[in-house]
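The following blocks contain the structures, represented as structure tokens.
Values quoted throughout were computed directly from the atomic coordinates according to the rules given, and no laboratory measurement underlies them. This structure is a prediction, so every number in the text was calculated from the model and none was measured. Cβ atoms are built from the backbone, for glycine too; each structure is taken alone.
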Structure P
Amino acid sequence: MRNEAATFLLAVQFLTRLPVRGDGLYSPARLAASVRYYPLVGMLIGGVCAGVFVASHFLFPSMIAVILAVAVGGLLTGAFHEDGLADTFDGVGGGLSREKALAIMRDSRLGTYGTLALVTALALKISALIFLAPDLVIAALMAGHGLSRLSSVLVIATSRYVRDEGTGKPVAGGVSPTSLMIALGTGAAVIGIWCVFLTPMALAWASGGLLLGHLFMRMFFEPKLGGYTGDTLGAVQQMSEIGFYLGLVAWL
């Protein structure tokens, strides 16, 4: 139990900027195993964003409350996934070869493709959430953040890491059956809780949007890269989250 708690805290430390004490937490094996808790950490992030939305909604119009909630999500993660989205579009969009694309993705500077992708992603997130009723925004933030991290875990489980080092290296060996079962179980719990309080049809549309976002992103980078990197995992998370929100809007 203590080892699992440490693994969860390591996942929180890796995916967020929350002040988690790192004494004795890290080991290569534990970091690789922490992928099992990515969806749970996503739900934690989404819960904080939902709390910010609720608090802000008492004082401001929905648009401002949504913007604040999305902004806090970026602050919690250090815009970790947004950075991966921008780097992926810069590299794959601007690199004529696999090697050139990977080199561009290592460059800390933001290019035209990355800027366009980042601005579009933020605009889609905010505009989609604004269309939803307040109770649906709360549910969408928690479920969208959680299930989109599961989306990234599925990339790790079904693809291969293409760098010799980098942020995705700890999980380069894939996902163990135990970790995959825990991650999938968390996703199933999200779905179960949703269906208790909200209509399953809304979840079906949202999940369809998430799936389309997942597939679109992989079709964008995998043919050129031949696998995934840490940046592309962030891109998959972002596109899956956006797809989830757009699916809800389409359902409405």
Structure Q
Amino acid sequence: MRKIAIYGKGGIGKSTTTSNLSAALALKGYKVMQIGCDPKADSTKGLMGGKRIPTVLDQLREKKDDVTLNDIVFEGYGGVLCVESGGPTPGIGCAGRGIISAFEKLAELEAFETYKPDIVIYDVLGDVVCGGFAMPIREGYAREVFIVSSGEMMALYAADNIARAVKNFASRGYARVAGLILNARNVENEREIVEKAVKEIGTEVVAYIPRCKDIQTAEDRGGTVLQYVKESQMCDIYNALADTVLGLSKDDETQS
């Protein structure tokens, strides 16, 4: 089982990228589980027909010890298993702690042992990488981290912080930064800006996702381009990203 974390600044297109990646991997025959690690709980919307699913924390608040896997794991497009950690009641509690509670419940219910996914993808808010938001890169969860960024200053600032956080755990044999996914925003000289930034960060650009209206068209219909705009060039781009992720994952397994 391969475990991958995808981090990025809020609003950078991280969840859209993750959902299209999950769909591409599923259509290649892999059993995928996508776990949203953001209090907004909208990571898996594009795999669930545009609908939000009950979160682990919501179910814990409502059912307490009676929560089952059927309450928190839902099958989406392509058979992708969808989970949303959720967050605390607004203004009360810690969002990071919410992620920890969700992970603990998934472990207690033996979610991985039950569903036996080939690939688990954690979709993580990367504006902050402390506490619970760092969980996917700690304690043997994800082995590889992919960072989604554009050429915008704040997105690259977040990318640098995420890379630093990962490196802080490197000596413990936890996750490594496998590369940056450039989700273009048509910033002037965007590719050059990002190529310079990744050299400073100490990684590389592993995929370029151009800005394309087909993505919005699919999202307006509640899904991914692989489901709703099958003739789009973006399908080839997300399939190529899936192949890249699979290749890098295999390399990591060989090294370990």
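For the reader, a short list of remarks on this structure follows.
- Origin of the value -12500, where helix-only ellipticity at 222 nm (-39500 (n - 2.57) for each DSSP H run of 4 or more, over all residues; to 500) was derived from one of P, Q: Q
- Per distance in nm of label points 7 Å out along Cα→Cβ at positions 18 and 122, the highest-valued of structures P, Q: P
- For FRET efficiency 1/(1 + (r/R0)^6) of positions 66 and 218 (r between Cβ atoms, R0 = 41 Å, to 0.05), the highest value in the series P, Q is held by structure P.
- For 6.8 (mean projected area of the Cα convex hull in nm², for residues 114-209 alone, calculated) the corresponding structure among P, Q: Q
- Winner on distance in nm of label points 7 Å out along Cα→Cβ at positions 10 and 34 once structures P, Q are ranked, highest first: Q
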